[in-house]
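S.K.: Pasting the structures in now, so scroll down.
What follows is calculated from the coordinates using simple rules that are stated; it is not laboratory data. Note that the structure is a prediction, hence the values are computed from the model and not measured.
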Structure P
Amino acid sequence: MMKIQVKSVHFHADSKLVAFIEKKLTRLSRYFDHVPVEAEVHLKLQDTGGAVRDKITEVLLKVPGRPIMDKKTAKTFEDAITTSTETLKRQLVRYKEKMTDRKTTPLDL
C-alpha cells in the first residue's frame, strides 16, 4: 500500500485531480510489493506574469535507501503527472535492478 500526500501551493486542488494523482501513483507500488513506499506530490502554478500559467508537479518517492524525485512542467497537471509517472517507473525499475544486483553479487573480500 502506498501512502500519498498531495500538497497544492497557493490554490486548492479539487478532488478529481487528487483522485487522478492517487490512481496514477498507486500503479508504481507494484514495483515494491512488500516494502511500504510513501509519495509526496507538490502542485504549483508557474507565475510568468501572463494569463497562461504552466503547471509544475514535483513527485518525491520515499523508497528504502534513497528518495527518488521527478519534476515536470506542462500545460495541465494531468499531463505533468502522466509524464512524471512514466519517468518514475523507469527510475524505479533501474533502482530495483541495482538493489537485486547487490543482493546476488558476492562480496569481494
Structure Q
Amino acid sequence: MIQLETYKNKSHYVGFRLSGHARLIDDSDGNAKVCASVSFISQTCVNYIEEVLKIENEFYFDNDGGFAEFIITDKDNKDELEKASLLIKSMEYGIINLSKIYPEYIETTSREV
C-alpha cells in the first residue's frame, strides 16, 4: 500500500512523506500505473518547488524502498511558501483522486507539524 502523509504548519502545507508500493496480485493490471502516477505527481511537485520557486528544502528518496520525504526548510518568504503550499495541496488532491480509483492501494493522512 502507498501511504501519503502531508505536513501542515498552521494554514500552510510544508511537506509530505510517501511510503510503500502498490502491491497487486497481477502486476500487469494497475501496479505500475498506481506507482508511476504517484511518483509522477510527487516528483512534479518537488521539481517545481526546487527549480522554479527555489525554496530551500530537505528531500530524501529511496525508490527501491518506496520512500520519499520532502520538507520545506525555508519558511521566511511567505509569498513563495504560499505557492509551495498550493503545489503540495494540489499533489495531495491528485493522489486522493487516484485513491478513489484504487482505494485498496493508497491511503492518505495529514498532520500538524
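S.K.: For which of the structures P, Q does the calculation of relative contact order in percent (Cα under 8 Å, 6 or more apart) return 41?
M.R.: The correct label is Q.
S.K.: Of the structures labelled P, Q, one was used to calculate Cα extents along the principal axes in Å, giving 62, 26, 18. Name it.
M.R.: P
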